[in-house]
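> The next part holds the structures, each set out as structure tokens.
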Structure I
Amino acid sequence: MYELKVITHLAAAHQLNETGGKCEKLHGHNWKIEVYVSGPCLDATGLLIDFQLVKKAVAQVIEDLDHTFLNELTLFKDLNPSSENIARIVYEKVGQTINSDRVRVNKVTAWESDTAGASYSEP
């Protein structure tokens, strides 16, 4: 199995509702987003997938999230904009663009600090 990883960043504000802690107050993070793509075989050129295709798909998703108040976005209408939910949304949206019979998004991790991050993947 081959695996590629693309890293990008996202700056945004959010509030975590009904958590009972200080994160209910408006605050922000500079998230580091890691997107892992995997597949069992390389194409005729010796690539799993061109990094540029993955980077473009990730950039399109991040553009909608970056420098926003996440709670106001339609994506988070019924969801707390937690690192867990950010990871899942990036996973699903990037997957809609690049998943094929040969290549799939394998995992997304959203790091809200150097020591705290959340990942999403499907079994």
Structure II
Amino acid sequence: MKNTRETRQKETIQEEIEKMASFFTAEDLSHKVINKNKKISVPTVYRFLKKMREKGKIHYYLCDRKILYSKEKKSHCHFTCQLCGKTEHLNIEKLDFLKKQLQADICHIQVDVTGTCKDCVQKATS
């Protein structure tokens, strides 16, 4: 009987992952899953995501000291202003320069760029 319950819980978690349009956190997924089935615990969601990562069925990235998940191999890049802390996500499509340098098959990248945003630069020069 326990095996059946666990299978249903895993199916519920997997269904919610499939509905995710983009990057998501374990907390995002937990809220959605628990709203569907109150018997699913937060640790169950974390264990499921860990197993999915180990099997290579889900991708993960570090962002603002949190793990973000994606069901697709998407690059995750962002710029953070060192003065105001504003974060802007960047869309980097071309990886040709890295492929040539590494001579490797790259599936996705994660880039963190830190600097001073346009608004803070304008404030400093005014």
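Nothing in this text is a laboratory measurement; each read-out follows from the coordinates by a stated rule. Everything numeric here is computed off the predicted structure, so don't read it as measured data. Cβ atoms are built from the backbone, for glycine too; each structure is taken alone.
> Work out the source of -8500 here, i.e. which of I, II gives that when helix-only ellipticity at 222 nm (-39500 (n - 2.57) for each DSSP H run of 4 or more, over all residues; to 500) is computed. Provide the component values of the computation, followed by the final result.
On the way: I: -8500; II: -14000.
Working through the options, I get structure I.
> Of structures I, II, which gives 1.49 when Cα Rg over 2.2 N^0.38 Å, for residues 30-85 alone is computed from the coordinates? Let's see the in-between values first.
Details: I: 1.49; II: 1.42.
Here the read-out was taken from I.
> Moving to a separate point now. A value of 2.6 was derived for distance in nm of label points 7 Å out along Cα→Cβ at positions 22 and 46; which structure in I, II was it taken from? Walk me through the numbers before you get to the answer.
Working: I: 5.2; II: 2.6.
The structure behind it is II.
> Given a value of 19 for relative contact order in percent (Cα under 8 Å, 6 or more apart), point me to the structure among I, II it was derived from. Could the numbers behind the result be given before it?
Working: I: 31; II: 19.
Clearly, the read-out refers to II.
> For mean count of other Cβ atoms within 10 Å over residues 38-45, which of I, II scores largest?
On the way: I: 11.0; II: 14.9.
Largest one: structure II.
> Can you tell which of I, II yields 2, 9, 16, 17, 14, 13, 10, 8, 5, 3, 1, 1, 0, 0 when P(r) over Cα pairs in 5 Å bins from 0, in percent is derived from it? Please list the in-between numbers first.
Numbers: I: 2, 11, 21, 23, 17, 11, 7, 4, 2, 1, 0; II: 2, 9, 16, 17, 14, 13, 10, 8, 5, 3, 1, 1, 0, 0.
Answer for the origin of the read-out: II.
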